[in-house]
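Novice: Listed next: structures, encoded as structure tokens.
Readers should treat all values here as calculations from the given coordinates under stated rules, not as data from a laboratory. From a predicted model like this one, the values you see are computed outputs, not experimental measurements. Cβ atoms are built from the backbone, for glycine too; each structure is taken alone.
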Structure 1
Amino acid sequence: LNLTNITWNEDSGLPTQNIFDIQKTKEGFIWLATDEGLIRFDGTNFKVFNRENVPLFTRKFVTHLFVDNENNIWLSDGILGLFKFSNKKFSKVIFNNFKKDFRDISGIKKINDKLYISSRSMGLLIINGNKYTLIDTSYGLKSDRVNRFYISGDSVFISVLGDGIYLLYKNKLIKPEFNKYLSSRFINVI
């Protein structure tokens, strides 16, 4: 077994060491969400996309990435917006029939035709075509502060800041019994 250790840093062209998320596209590019923007790495060179060269971006930060089955890149600046990189173009995602400006994004996933977006202030938004389902306090969460979520089949596990984990199963929200065994209600990763 011959292992090679390669380190990329500012000396080798990586613009920052602050990396929040990493994804790989079908073409083999490595995409990094960083405090300097979205960075694409082709194995040799780093290309930065941020508000200096992408006018749509309102912040320098990119905090979350997700590559869907169609090879689209969904990205968020964590606070003000959701963007999509498709066919070599960036666009801001606008929710036409949704009455709120979805902010404070903490996670993004697209599975099959459903887009899941969590927010640290607005809950979990599930978009299926033109249908929007908002899982928030009006749906039964104790707080709208969704930190993370995990999808397994028909089940969505939702981490609510300070209140443990909820389970959304076939549109029914359940607070599992195992929460009473958690040593902390502040779940950062699921």
Structure 2
Amino acid sequence: AQHWRQMLWYDRRLMPGGTRLDFDRIRPTTLRPFGLMWAGPTEPGQVVELRFGFSLRGVEQAARTLEHECGPGPSSFERRRATTQAVWREHLGKVQVDTPSSDRATVLGTALYHSLIKPCLAVDESPFWPTPGPFAFDLSTMWDIYRTHLPLMTTLAPDRAVELANALLHIAEEEGNLPIGYRMAR
């Protein structure tokens, strides 16, 4: 949109004129908060739709991801939202709870949602090697999830569990060992 500014911030500081962050190594000790902000004029009730792609590999991959996930052109938000809602209804609908308390049902649904968003599976997105293939990253260690989270994932989303197993094997083939901790560390 005309007269809109994109602003990038890193480590709680605005980066004047910044449009891109590149990390050659990301480690828990060096990773700092970062993000994008936009500022511009609007009218009361005006809808602003923002489209952006994300990739661990670069701008070109982010553009391909955006095109794949949202399609070409503007006004794809409603279609993307409907698709996302349908996928989450399918995942969350696999567990039925019989309780008179809507609060307890909400707590269970929230916990189930949180258990399904991690680890993050990102096919062809490894920032560490150029070959295509499965990739997974997370802030948890395998020790933290192998006795509870992984059996739940295997029960509720067996295809996702297989995808995670393939990603872990691919990481082991590329790096010589299974990941044991913060997946974005090298």
Structure 3
Amino acid sequence: PAGAADLAGLLRLIHALPEPPFPLPRRELLGGVERWLRLAGDAIDPADARFLRERRDRFAEEASTLVPRLPRGPVHGDALPRNVHVGPDGPVLVDLETFSRDLREHDLVVMALSMDRYGLPAESYAAFTEVYGWDVREWDGCAVLRGARETASCAWVAQSTPGNPAALAEFRRRVASLRDGDTEVRWHPF
């Protein structure tokens, strides 16, 4: 299976790409939040939906003013080791439906969040940053992109809550951790 270092090497290649001769769509990380919350309907507390909408709006505003460390350009959009397949010719990046143009830091925040929220081992994250050549957590804008990503991830779970007690429990855990500002609560698949 692919590891964090495999992903980092591929991201270095993507992030070194020049602007293509055709327009790439802009990354809309928070674009699905409203749809996911609507799909949840009455399964979630309206106060939780309101909380996530307010977070979405706040982080969208804050993200619009970020000064990137890396030049804007092509990004994968869902940069995780599960989206790397290793074949006889080496690793290949797959799952390209969110390939777009935006802050390249978006791709790097995913792995930092994976360590903090989903239990990616620190050694794997260290290998990722070593191969990539930079740790996004050193950038002032990291907390903003992390907050946006957490908001989107939480809202994404909401769409699965109707009729799914495990998804509802995970949604509630995530919302509570965001409300409490607890960045160490692990998030789980459901």
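Novice: Out of 1, 2, 3, choose the structure whose coordinates give relative contact order in percent (Cα under 8 Å, 6 or more apart) equal to 17 when calculated.
Specialist: Attributed to the structure labelled 2.
Novice: Using the calculated result -12500 for helix-only ellipticity at 222 nm (-39500 (n - 2.57) for each DSSP H run of 4 or more, over all residues; to 500), pick out the matching structure from 1, 2, 3. Write down the numbers at each step before the final one.
Specialist: Values: 1: 0; 2: -12500; 3: -16000.
Traced to structure 2.
Novice: Output the label of whichever structure in 1, 2, 3 has the greatest value of percent of Cα pairs over 25 Å apart.
Specialist: By percent of Cα pairs over 25 Å apart, the leading structure of 1, 2, 3 is 2.
Novice: Give the label, chosen from 1, 2, 3, of the structure having the highest value of mean count of other Cβ atoms within 10 Å over residues 119-126.
Specialist: Structure 1 gives the largest value of mean count of other Cβ atoms within 10 Å over residues 119-126 among 1, 2, 3.
Novice: Let me ask you something else. Tell me which of 1, 2, 3 gives 2.1 when you compute distance in nm of label points 7 Å out along Cα→Cβ at positions 71 and 151.
Specialist: Working: 1: 2.1; 2: 4.3; 3: 2.9.
This value belongs to structure 1.
Novice: For structures 1, 2, 3, which has the highest computed value of distance in nm of label points 7 Å out along Cα→Cβ at positions 15 and 39?
Specialist: By distance in nm of label points 7 Å out along Cα→Cβ at positions 15 and 39, the leading structure of 1, 2, 3 is 3.
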